[in-house]
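In what follows, structures are represented as structure tokens.
Quick note: the coordinates plus some simple rules give every number you see, no bench work behind them. Because the structure is a prediction, the values reported are computed rather than measured. Cβ atoms are built from the backbone, for glycine too; each structure is taken alone.
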Structure P
Amino acid sequence: MPAFGKPSPAEPVTLLRKVPIIECGEKLVPYLGTHERIIQAKPRWKYERAALARESVVKFLHKAADALPQGYKLAVIEGWRPPHIQHRMWLGAFLRWKTRHPEYSDAALRRITNRFTAPLHSKVPPPHSTGGAVDVMLANDQNEELDMVSPFAVRDRKAYPADARGLSETAALHRKILREALAAGGLTNYPSEYWHWSYGDQGWAYRGGHDAAVYGPIQPENWSPNPSEMIEEPLEFLL
């Protein structure tokens, strides 16, 4: 793998495309119902979630769940995501940023959208479409998601980075617990999003200095998309 120096927290497509993919052939498997301390988080976007990830990723989630202190659970927002949903999510995110920042040019809006929602790209498959990425939050024993962002609002981008400054003691503690468990399990964090962790994809290879990614695009065996979701419209954002 080419030497990039210190990895960029934005992990731009221009650098990720230089990371080769040597597909290992692991299957997608369910992560829900496989461990008592892994639950499904509330949805962030309106569509049908698959609750699947690659076999190694699910094993790492199990290790992470076992590493959590008593009283905590992993709340997985999502693992594998089909490309058409990824595209619609990108459209929704673009429009959301445009509403927030009408003064931004389209080029600036694309840059910020790409940082937080992967675009479709022939040489850089979105991490979730490989089955190697999972979005994870921390929950308590009552299956309630815990504070990870105070004093910021949930969708305040100042709270997105893993090393965000100005967090409350409670939010910082919850991030520390989540980070230590997931890292112990074998997953690595996309530093621009504290909730996004992966193994095997190009982001994992880039941030870890590996020669190649081991996961490329994949879809479940005998899977077919929901026809009602195969439309060229932005996804509806729920939170």
Structure Q
Amino acid sequence: MIKRSFILPGVLISLTVWGLLSLGFWQLDRADEKSAIESAIILAQSNPAQLVKTEDILNKEHHQVLLEGYYDNDKQFIYDNQIVNSNAGYYVLTPFVLNTEAAILVNRGFVPWHGKRTQLADIKINNQTTTIKVSLIKPKQRIELKQQKISTTFPILIQSLDIEYLSQLSNYQIIPMIAQLDVNANNGFFRQWKPFYGSVDKHLGYALQWFLMALVLSIIAIRLLIKNRIN
């Protein structure tokens, strides 16, 4: 028989082990989800870039596509507080006008500040109709600790990608997607785009940790159970 004094600790240990196992299996499920996302991205990027219609852009996340239109040199955004290769700088976001009703922000690449925050690089670009190759990603808006005071004089320095607000500033209906300019395209800056991957290994590592903790606690519980048995 088991001593009555061990019943409550035993129940608590059992619940804890169950919770640890649940966390481990949840991490395995997350790893499966991220693996599926990675597979979808790899498949999307393996297809050759094709000209895409404006109305189809939102369905082409992670795809490489061709866009036809023209850049608006007069309404560019400087996306500040970026770190690339340990250098602080900014991305140059230029509206690419697709038709009379819509535009998309093209990330033309990274420019380091090099300690000269009052001096922008030469970001001028012509507005001739052209076709560009880009990869499409959905913008992620940063959490702002305090509301940013934004100048209305272009190029405008921004800290987050509030597409609705940027649409108001530019007087364009900006599609909620960022077009990353192909690394071999002209009219760009430093580009080393990294596709989104879901960190499958990270989730597997977390799952292993939870399972190991459950195993250790189970061993402790078994030893306590043996010790507390009444002959």
Looking at structures P, Q, which one was semi-axes √(5λ) of the Cα gyration tensor in Å calculated from, given that it came out as 24, 22, 20? P
Identify which of structures P, Q gives the largest calculated value of FRET efficiency 1/(1 + (r/R0)^6) of positions 118 and 214 (r between Cβ atoms, R0 = 35 Å, to 0.05). P
Who wins on FRET efficiency 1/(1 + (r/R0)^6) of positions 110 and 182 (r between Cβ atoms, R0 = 35 Å, to 0.05) among P, Q, i.e. which is largest? Q
As an exercise: distance in nm of label points 7 Å out along Cα→Cβ at positions 190 and 206, calculated from one structure in P, Q, equals 0.9. Which structure is it? P
helix-only ellipticity at 222 nm (-39500 (n - 2.57) for each DSSP H run of 4 or more, over all residues; to 500), calculated, reads -12000; among P, Q the input was structure Q
